[in-house]
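Some structures are shown below for you to check.
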Structure P
Amino acid sequence: MPGTVLRNQTTGSVVYEPPQDAVLIEKLMTQLVDFIHADDELDPLLRMAIAHHQFESIHPFYDGNGRTGRILNLLMLQRDGLMDLPVLYLSRYITATKDQYYRLLQSTRETHDWTNWCVYIVKGVALTARSEIRLIRNLRELMQATKQRLRKELPRIYSQELLNNLFRYPYTKIEFIEKDLGVSRITAAKHLDMLSKNGFVEKKKIGRTNFYINRPLFNLLTQISLNDE
């Protein structure tokens, strides 16, 4: 929309004014699409980094450009065969380094020096990939340990479907157990009471609904580190 500007959230001053003319925006987006699909020797990570910067600079939507740009990153990496599934959560890295992200976006626009921007994005991919690998490894270990405990402490209700249910989300509910295990509501409630009593889940009532939180899984998902280790 005409009049759209990006402002410093602290001072309110205008940091960047994206293209305002609809015809120009269409032209720039067409050029960006051509660049994304160009058949050349450019490294896929560098293409992703440059495409992300250009998309954010064109700023084609009134709202949602950041989210769309991050989705574009994943789609490009998946298309180029660097991932089978869109599981690289770059948003965490960008949020943790927000000041650097915006500073490099603007300095690259002003200087046309792409080195620091590309290094920043590639570093983010590396850190995030290592973090995701550690998370998956820890999830597998936690799931295996829970499986062994369930078999030992609650053999009468143990099933692979129940284990999967406990790890599909950080919490479960009676309705989820009913659906995934194909049992009645009464049976589902009994299963969850037994799981809660034995410390597998933590029961928490919100409004009229009981939620059963897998606390170790919740903690694992909320304590992810991007340290370069």
Structure Q
Amino acid sequence: MANENPARERILERIRTGLRVVVPDPPAGPIGTGVIFTPVENPLERFQQEAKANLMECLPAGDDASGTEHLKQVLESLSDGEIYVQDDPALRRMIESVQTQRPIRWSSQGAPREESQATVTLVDALIAQTGSIFVTAACGGRGASVVAPCHIAVARASQLVPDLQTALRSATQQGKLEQNSFACVISGSSRTADIEKILVQGAHGPRRLVVVLLTGA
């Protein structure tokens, strides 16, 4: 009987030919020993470099007053609307100093609402190697880092760690992974270039990520 699907037979023949090729054994030695990231020599400098590459706004501040001024300027650049803030004494002091007229919704009042223009949270760690922030549910729940178009994270230079492994180890030792329903590593604003390789920010979360980095003691 004549072959009714010659294209299928050609594909199957190529597969049969490929299966007859002998694949050499992998080289001996441990797997995964190659260097992926360059060593972190200056955590603060490295974090700032990687953050810039991630399209993250990093605003260094020498003291709390400067940090508050940075926060005020970022809030003033946003559209009118509610601000969702992690209910923490340090952030309450900053918000009070900013003296914003915007409505504030504290995390103790519930999850962020769709009309929120920004969220203001603390971080659990800053990862120098990749310019990322590490947060847990303590920041106000899962929605705190994804609902509003702008996420403002307030952090201290003392929270800098060289890599993700160190961040996870520290969080485990402090019991943060057991105490919180989720942990998240955020490397810059939400973005995608899936469609025609055109970069679009805010695809699956905030299109703007700002880190107010307190570098003083």
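Assign the value 13.6, 43, calculated as Rg and Dmax of the Cα atoms in Å, for residues 5-68 alone, to the correct structure from P, Q. List each step's numbers first, then the result.
Numbers: P: 13.6, 43; Q: 26.4, 76.
Source structure for this number: P.
If Cα extents along the principal axes in Å is calculated from each of P, Q, which structure is the one that comes out at 66, 40, 31? Spell out each step's value before the answer.
Details: P: 66, 40, 31; Q: 85, 44, 33.
The structure behind it is P.
For the read-out mean count of other Cβ atoms within 10 Å over residues 149-156, a value of 23.2 was computed from one structure; give its label from P, Q. Traced to structure Q. I have -8500 for helix-only ellipticity at 222 nm (-39500 (n - 2.57) for each DSSP H run of 4 or more, over all residues; to 500), calculated from one of the structures P, Q. Which structure is it? The read-out was computed on structure Q. Of structures P, Q, which gives 24 when relative contact order in percent (Cα under 8 Å, 6 or more apart) is computed from the coordinates? Label of the source structure: Q. For distance in nm of label points 7 Å out along Cα→Cβ at positions 21 and 165, which structure out of P, Q has the highest calculated value? The structure with the largest value is P.
Which one of P, Q has distance in nm of label points 7 Å out along Cα→Cβ at positions 77 and 141, as calculated from the coordinates, equal to 2.8? Provide the component values of the computation, followed by the final result.
Numbers: P: 2.3; Q: 2.8.
Computing distance in nm of label points 7 Å out along Cα→Cβ at positions 77 and 141 on every structure in P, Q gives 2.8 only for Q.
Where a number appears in this text, it was derived from the coordinates with a stated rule and is not lab data. Treat the numbers as computed from the prediction; the structure is a model and nothing was measured. Cβ atoms are built from the backbone, for glycine too; each structure is taken alone.
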